[in-house]
Structure formats: C-alpha cells, structure tokens
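Every number here is computed from the coordinates shown, using simple stated rules; none is lab data. None of the values given here were measured: they were computed from a predicted structure. Cβ atoms are built from the backbone, for glycine too; each structure is taken alone.
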Structure P
C-alpha cells in the first residue's frame, strides 16, 4: 500500500513536470505533441492507480472475516469480529467479499452478510455471487454465517441464508448453523461472539455495545410541498447546545421513535388502563409505552407490567443526512408515510407529526462508508428522486469549489414538488452544478422519470464515465432505484457497471 502511494505521487510529479516543461520552454511542435501525449498517459495511469482495489493477501492460518455490507453495519461487525479473534491470539482480517478470489476460498472464512431490499445481495456482494456460481467444490473451506436483516421485510435475512445454502451445496464445511440477527439484536450478536470464542478457544471477551443514543432538539419542521397531491415532505432541523455528533456526507441518522401521546391515551382508554399508573421501574405506563408497539385488543386484561413485557420495542429508523457539519445542524428530508389503515408510519409519524418542536429526539450517527464522497478531483453524477435528494444534497454541500458535479433529480410536479429549488438553481448559476437535469413526472401527458433523463443524455453520461466520474444513486429501491440501475446496465453494459462498482465509482443508498 505504501509503495503504491509513492508510485502515485511519482507519476503525478512526472505529469506536472512534463506540463511545466511544455509551458516554459515551448519546444518544437513534435516534442510538444509528445509531451502532451506523455502527460495524458501518465494522468490516466495515476487515475487507475488511485481507483484500483488492492489485491487481497490471505496469510496461511489466518481467519478471514468477509462482509457483504450496504450501509456499513456488516463491515463494522466484521472488524469487531477480527479484533476479538486477534485479541485471542488468532490471526484474522476483515475484508469485503468482493475482494475474494477463487484461491482465497479455503481455510476458514466467517461471513457477515446484510440483506438489501427484498432479499437482494448488497452491492459489495454482487461480484461474489458470480464468483460462487463458478465454483463446484469448496470442500477445503470451513465457514460460518451471520446474516443481518429486519423482520419487517418479507424475506428476512434472505441473502445471508442464500449464501449459507450456496456454500453448503458446494461442499464447504459449516462450522456452526447460520445466525439471523433482527436489526443487530444483542442476543444474536452475543451468540456470534460465543462462536468466535469456540473458534479461538478464548471466551474472555466483552459483549459488543451498540453506540449510545444521544438527544438533539427538533428545532424546525418545514413542509416543502404543502400544495402537493403526494404525501407531505418535511425538512427537519435538529441541533444541540452541547457537543454535536460527528458525521460526513453519505452517513445516516438512526432515530429511536416514540408513539404520539394522544394515540397512546386513546388506546389505553380502549383497554381500560390508567396511563398515569406506575410500572415496576417507577415510570408511568404512558412513559413506558412511548417506546413500545401499540397494544392490541388481545392484550386486554393484562396488568401494566404484563403489558410492557408483551410488547416489543419500536424499531429504529434510518434517514440520509441532508447537511454537513459546517451547517451547524443535522437536517433531514422526511416524507410522512402511512399504513393502509391510515395510521402514520413509525419513524415519519414521530418526526413529522407527533414530536413537538423543541422535543428531544433520541438519535445516533450510522457511519456509511459505502456512500462516502469520492476524491474532490473525481467528477460526480448524482441521481435521485423524492427524499433521495437528502443524501445527494449533503454531497453537493461537501464538494469543494471547482469540482465537477451533475445532478439528475425527479419528482411529481415542478410547481409543488421542486424541493430545495433555490439552492439547486443557485448551484447551477454558480457552476457548482455543471449540469442539472430535472424530471417532473406529472407535468406532461407522458410521464418522465430520471431514468429517461439518463437515456436522453447517454452520450454525455459515457463521456463523464470515460473521464473517471463516479455515479451516486439515492432514493427509493422499488421503482426508481431498480429502473435507474437497469437503464445504466443498458447504456454502459452490465460488465462496465460492475467494474465501476468494484472501483467504488458506482454507489447506491436505496431504501
């Protein structure tokens, strides 16, 4: 790694020197042409060295902890797993599954795999899927799988379980049955640590502790589309008089939502329970239930403490951060969602409706390295729709003056749903956005979406890619995310898009 960086610096110095020689000496036309060609070739080599992935080297006897991660959780757990093994005297390293080659599929590999969307592989697992498909005999491999997921999705932990099945069919030896973690629940993670203890022979380890929540005040809530026929979208501003959390463009905010007081009062009245009665920990029943699922009619007749034991905690919710630390506050773009029966969504209901201004919001930063910004010299093509603009806006705010940026954004109506209009148009006027393409689907008889903007700008898209541009896609997985991905495959070629992904030049934050 160190030698690669020295080579990069040397090539950059040679390129700069050739250009300075050309400018200062003004040599003959033939020599000038040669220097220009040399400078171009050196610059192309420098770009390739910056973006190529280092070859993975696995030492004999070392345990590989391979992660397939979309939003960073699997990577963080893999790194913690490797640290626990190393502390117990076992050589180990955490690597992304897309770095594995056929020669690495032997010895011991511990897989930590997230499921993306409705059962799909994360972006980092797409190449490994192809690698596995070409293997027939992995009998020299011993493995275990920790599958991460969320039970609210139909295909819970589908990718991790699929990975376990695929390895087993190829005769790899399963060290332990696969574990499935619902939102990284502590009990399953403790089981995984016990398995690491069996592998290392050392059970003297401390349980992994999740990052604690901190509280920021909800200072402002502005509806960005009050006249829209779509569900309302709010710009939320959260801040604190104390120390702010640290984040960078691309990171996520995880909140711990609460039930609305009026909703709880109504439901407890229906169950003939006094909201002000005390529970065993000294809180009132109303306070204790604020962070729990709503009780149903079949809970009727339970005591207050029995009711608390029967109800699951509310799940956390994650949102793309729409601001950067220099703004002095965390900003979100959140669409108010509703269940089919008309009830507000858990996270959006708390943030957009139930939480009063000034309320303390429990939150923590989720580091999301797979969506962090590229180098300032790398051109960016940012694609999104709806509240997907949040993550893209943070990147544009973080990008320095003089960087090349192209935004393609879609929503329903220009008059009602053009979020952050003034900011985007100012960036276009100043040149911070070299190009701004907009698709407002309901403003004409034939609907236009962001994937159509890409199709119409295919030549310029390929030109930007040839110049080393990175593509960042943010928004809804269903519909926009899938359609844009399919369009990019058609315009660039499936293999070319996979190469961009392997070079970290195609990144997605979809939900």
Structure Q
C-alpha cells in the first residue's frame, strides 16, 4: 500500500493534561493533511501516570485513532509490564481500527534513567496493516546491536524516536535515518523531542526518509510534518551543495534561511562559503558569524577563507569547525605559486581538509588565475586536496583544469557554472569520483544546477552509484566526515630559497 506518514513535532511539556489534548489535535491535523499514520516522539505525553500497560492515555489515543481511521506510533510512555511487573519505557502501534497491535520497550538507558526503568531484552517487530514496524526508542536508535536486530527483522518501517541536543547531533541523526532507509529498502521516520527536558535543550529535526530519499523538508517549526503534496522525494540521496553561496549581508541577518517551496529540490546538506570574506577588514569576526550560521541552519557546514595575509584566521576557524578552506588569487592579488600562500596551504593539508580554489577570470588586481598555478603546492603537500571552482565558461581555463586534474589524483572539479558538455568530458577523462556538485549560489541557483546535473546523468549514461558520487558521496567524504583522512601534523618540508617554494614531491 501507499503510505503517507506524518510526524508530530511539538515542544516538550511535563503534564499529561497539557500533552494529551495536543496529541489528539495533532492526530486530527495529520488526518486533515491526508496522513495514514502519525508518529510521536519520545515523552510526547510528558510524565504520564505510571500505569499497567496499556493505561488510560493510550486507550484515549486508541479511541481517537478509531474515530479518525488513523494509524499511530507512539513515543515512549511510562508503563508497568502486565506480566513481569517491570517498570518500562514503552511505545505502541495502534491500527486505524483503534487496536493496539504491538509494543516495544526501551533497551538502553542513560545513567540517570537506569534506577527507574527495566530494560527490554531486544527488538520486537510489530506486524500491522502498514507492514512490519520496528520502534527504536532513545539510545536504542544509536546502538549497532539493536540496529542489526531491526535489520534482520526485514521491517517496512523503522521509527527512530530519539533526540538531539545540538545541530551537529541533529544532522548526524538525519544522515543515519537516510542511510538506514536505503539499507532496508523502506521507510525510516526520525521523531525527535523538541524543547527542554531533564535540564537539557533538544533541537527537534523530524524527518521522513524512504529508500534513501528525504520526503520532508527540514524544519524546526512545532506542529505536524508531512511529505509534500505529491509524496515524492525532494531530492536524490546524499546530494551535497558543496559551494552554497552565502552573501556577507545574509550572515548579519537574524531570520532563518528560507526553505525552497514544497516539492522543489533542496540539498540534503549545504556547505556554505562567502567569497567576500576574502576581502573584508575583519575576516575572523565575519567568518565566525558564517560558522555560527552553519550550526543553526539544518544540515549545514561552512568553509573558511584562506587569505595569505591572515593565516592565523584560517588556523582558528579550522580548529573551530570549518570543514575546509577557499582561496582566490584574483582577490588576494597574488598568483597561486607565490610563496605567501604557503602557510594557508599547509594548514589545509595538515587539517586534512580540501582547499577550494577559484580559477579563471575574476575580480581584483590579478584578473586571471590559472588552475595549474597551484600544482607546486599539490606536489609539495602530499595531503593537500584541491577542488577547482568556477574555472570559466570557456577555454582556456576549462581545458587547463581538465588537463591538470588528469595528472593529479588529488585535484577535483566543482560543477557549477560550467557547461554539461565539459562535465561529460570530465567524467570520461577522470571518472565520476573526481567531480563535486555545487551550486555556487542560493536556492534558485541550486535548482538550476541540479537540473544540469540530471542532464549530465543522461548525457554521460551514469548509473545510480556514479550519479551518487557526483551528487554527494565524494563531497561527504571530503567535507563532512568527522575524521578527515589526513588530520595528523607533519614536519615542514625544506624550501628552495631560489624559488621561494617547497621542494620536491
């Protein structure tokens, strides 16, 4: 059957008298929006009375499910097991006829919870009219043993009722939900808590994922979250916009980044950069605002400016979480082979993070920047990865970029602003693993560039794996892995005083 899932995302409240009417209201909202099943997060009824399962609140929800002809997956409820008498955190599945068709007790607990609750022994799949459902409460959703039990049960739907306390944790949970939905070939619903609970603040971030595709746009707004009108995926699994332009004026704004209209493609992850940071008077303060924006925007990361006049800024920003650096000889007024670039190049190499370089025509005292001018640094720094951005819409820069990349396996090409025909030639010469998708701009530019990527898929005859590499797999490995491949520091190489450049490969 075709299943439309809604997720309830509302701030935590302690009293069941507050939470229960809100849960019923969310059930009615979900039904009006065409949902067949609504999923609630952990502690969605607050500290409900400890009663023998199923208990009065659950029976009220079951009656409402029958009236609305709506399925329900609850979050955690405080319950007493009717057989063993153990105190548990337990979730339940209610079918559209109001029958409680199964339940799952929580297996793993935080230290503060252990004195109060008894653990379940493992995952119990629940058969329902919606298919086989597995519920992973709290820490169970992060436990590889519990996931292996869930996977072996061959579920159609997995509910991850677990919560994040930081934007980074939220992004990791959303990534996990997407990956697991692909692994089971089914649907995974992330239903996290929002608001303050137990002295900690939780950031929400509900998501519905189906076979590796996100069906809901990321939002922190309280309420009921459902897929778009068509129920179609917003975008292909893992698409990372590696050069999402973020103008400096936007960094100072308080309003959240606007979402694309419902149904429009939107990146799973954004990597923010702002070329204006290469020329501002106070690059550290402005770049820190960019990093702060990346922490607040769902599923975003940021790059730091690599300025030959301010290597200490890059060092600070990499230590504070920047996922790479970006440089432009035209704006710096220094060709890439100039010895002044050594400190920032070395910092990027030592951090194991890529250096995005602007090649081709550009502003500034140095009007033209040749991509191959960076070659000495690639030879000198064995851990340096370079991604060429905006190489120009015509030769000779496109040809120079492709020729250079064909001789250096640590040189990658970013796809924005260049013709499909060039990208097709690049795939043929380098393979799909050396291209990194980027929009070079905001949401309108992203939609345009993503359509170009779809045309490339057809023109180059890319299979799913090759397309995924360009769309996000490579960018995720270069930019978003928490442990970069080359993070250890190394001693400086000797320099040739005649050239002012590092010596030898």
Cα extents along the principal axes in Å gets 94, 62, 46 when computed on, of labels P, Q, structure P
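One of P, Q was used to compute helix-only ellipticity at 222 nm (-39500 (n - 2.57) for each DSSP H run of 4 or more, over all residues; to 500), and the result was -11000. Which label is that? Working shown, then result.
Numbers: P: -11000; Q: -9000.
This figure was derived from P.
Using Cα extents along the principal axes in Å, for residues 299-442 alone as the calculated read-out, with 65, 35, 28 as its value, let me know the right label among P, Q. Display every interim value, and only then the final one.
Values: P: 65, 35, 28; Q: 40, 36, 33.
Working through the options, I get structure P.
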FRET efficiency 1/(1 + (r/R0)^6) of positions 187 and 355 (r between Cβ atoms, R0 = 30 Å, to 0.05) from the coordinates reads 0.15; which among P, Q
Q
From the coordinates of one of P, Q, mean count of other Cβ atoms within 10 Å over residues 107-114 came out at 13.2; that one is structure Q
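Compare mean count of other Cβ atoms within 10 Å over residues 171-178 across structures P, Q and report the one with the greatest value. It would help to have the intermediate numbers written out before the result.
Working: P: 15.5; Q: 21.1.
Across P, Q, mean count of other Cβ atoms within 10 Å over residues 171-178 peaks for Q.
Identify which of structures P, Q gives the largest calculated value of distance in nm of label points 7 Å out along Cα→Cβ at positions 91 and 211.
Numbers: P: 3.3; Q: 2.3.
If we compare distance in nm of label points 7 Å out along Cα→Cβ at positions 91 and 211 over P, Q, the biggest value is for P.
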